[in-house]
Structure I
Amino acid sequence: MRSALILAGGRSRRMGFLEKALLPVGNRTILEHVMDALEGVVDEIIISARDASQQELLKDHTRGYDVVLDRYENVGPLSGILEGLKAATGEYVFVVACDMPYINTDVVELLFKCTGGHDAAIPVWENKDMEPMHAVYRTSPMVIETDKAILRSEKFVLAPVFKMQDLMFVDMVDIRKIDPHLRTFVNVNTPDDIEKLQDY
């Protein structure tokens, strides 16, 4: 059983507080692009929203998938990650931000395969930076460590990851074999990024 968690709860400050999940890319929203990619790889999709008002805005665009709401305020993505993982029924969960319209299903498949028997499979760039918002986690240990991180007031996404013992780091060399231009990691943070999408 595989799950996916789409994090849609960000406040999109750099986007002028627009709902990034609902921004159009072509004839579909970014959220629809992400769901389209994931539906062929996972058994369930969970969407994280920051509060009931955002849930209401998203309701006509979630295809009936479960939407979970943040329990904690002002802790960034970890709150959405925690509630989404708690709702997941899969042993492993692909966690992704809602602002990545070009998710590559083969890359997601690779991450699930790399995670087998481990606590996480996380893409790593050549400079050693990680992509924790485009990674697969074993649900149970990630729930435990995310909860602890929030209680320690550690808000950065990698805080729980650094506490887990059995991590797999997936080199970009291997991902480039599947996705040569790494379009799967393209994300949208500013209005300029929307304009640049046509270049990908």
Structure II
Amino acid sequence: MSLDVFLLASWIGSAAFALSGFLVGARKHMDVMGVFILAFLTANGGGMIRDVLIGQTPMALTDMSGFMIVVLAFVLGLLLARMKKTAIEQRALFVITDSIGLVAFSLTGTLVGMEAGLGVFGVTVLSFITATGGGILRDILANEVPAVFKSDFYGSVAILVALTVYYLNMYEYQSDLNTFIVFITALTVRLVAYKMQWHLPRLKF
């Protein structure tokens, strides 16, 4: 998977995550500052937590691209609100871009974890946090149960990506082509799971 394609996928995902943060903040009647902060944390929070865990300065604080993507998503959110078209989370385009972000961030967390020399558990944790950490922060700040803990087949994709790439690397099968195949496969699994409404078993007492 070429760097340009991977970077583009990350940007697309960041925009979708930021927009979801904007929508949640707007529905909770937060002020402009609160909505922007929620959008920023949704898009960048997972990566910031990941970088802190491995002892690095969060990339979101040194690279302006993440901030600019949030600004653009914020403006888009304002336009949608003005047009009274804010119920977009179930629209196909939003689901696809959100899924692209999920898989791209899962891969980012996985690769960062392997580069840091972590074992399979550490790599999986970083993949999960990078992909879902922003959404978890968003929901906690909005006083809601994080969607990843109760929604469809979402966080599971990050775990599957991490395990697949880790063991491909362990057995020396990792390559750009295989990484791209993992990306496409994971994206397909996520979209099929959304379409078929797959869920992990839920406990009921």
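Read-outs: derived from the displayed coordinates by stated rules, not from any lab. Since the model is a prediction, treat every value here as computed from it, not as a measurement. Cβ atoms are built from the backbone, for glycine too; each structure is taken alone.
By the measure distance in nm of label points 7 Å out along Cα→Cβ at positions 60 and 76, tell me the structure among I, II with the highest figure.
Working: I: 3.4; II: 1.7.
For this comparison of distance in nm of label points 7 Å out along Cα→Cβ at positions 60 and 76, the top structure is I.
Computing helix-only ellipticity at 222 nm (-39500 (n - 2.57) for each DSSP H run of 4 or more, over all residues; to 500) across structures I, II gives -25000 for structure II.
As an exercise: distance in nm of label points 7 Å out along Cα→Cβ at positions 84 and 180, calculated from one structure in I, II, equals 4.6. Which structure is it? Write out the running numbers ahead of the final one.
Working: I: 3.1; II: 4.6.
Only one of I, II returns 4.6 for distance in nm of label points 7 Å out along Cα→Cβ at positions 84 and 180, namely II.
Computed over structures I, II, distance in nm of label points 7 Å out along Cα→Cβ at positions 100 and 116 reaches its largest value in II. The greatest value of mean count of other Cβ atoms within 10 Å over residues 68-75 among structures I, II is that of II.
When FRET efficiency 1/(1 + (r/R0)^6) of positions 28 and 188 (r between Cβ atoms, R0 = 35 Å, to 0.05) is calculated for each of the structures I, II, which structure yields the highest value? Present the calculation step by step, with values, prior to reporting the outcome.
Values: I: 1.00; II: 0.55.
Structure I gives the largest value of FRET efficiency 1/(1 + (r/R0)^6) of positions 28 and 188 (r between Cβ atoms, R0 = 35 Å, to 0.05) among I, II.
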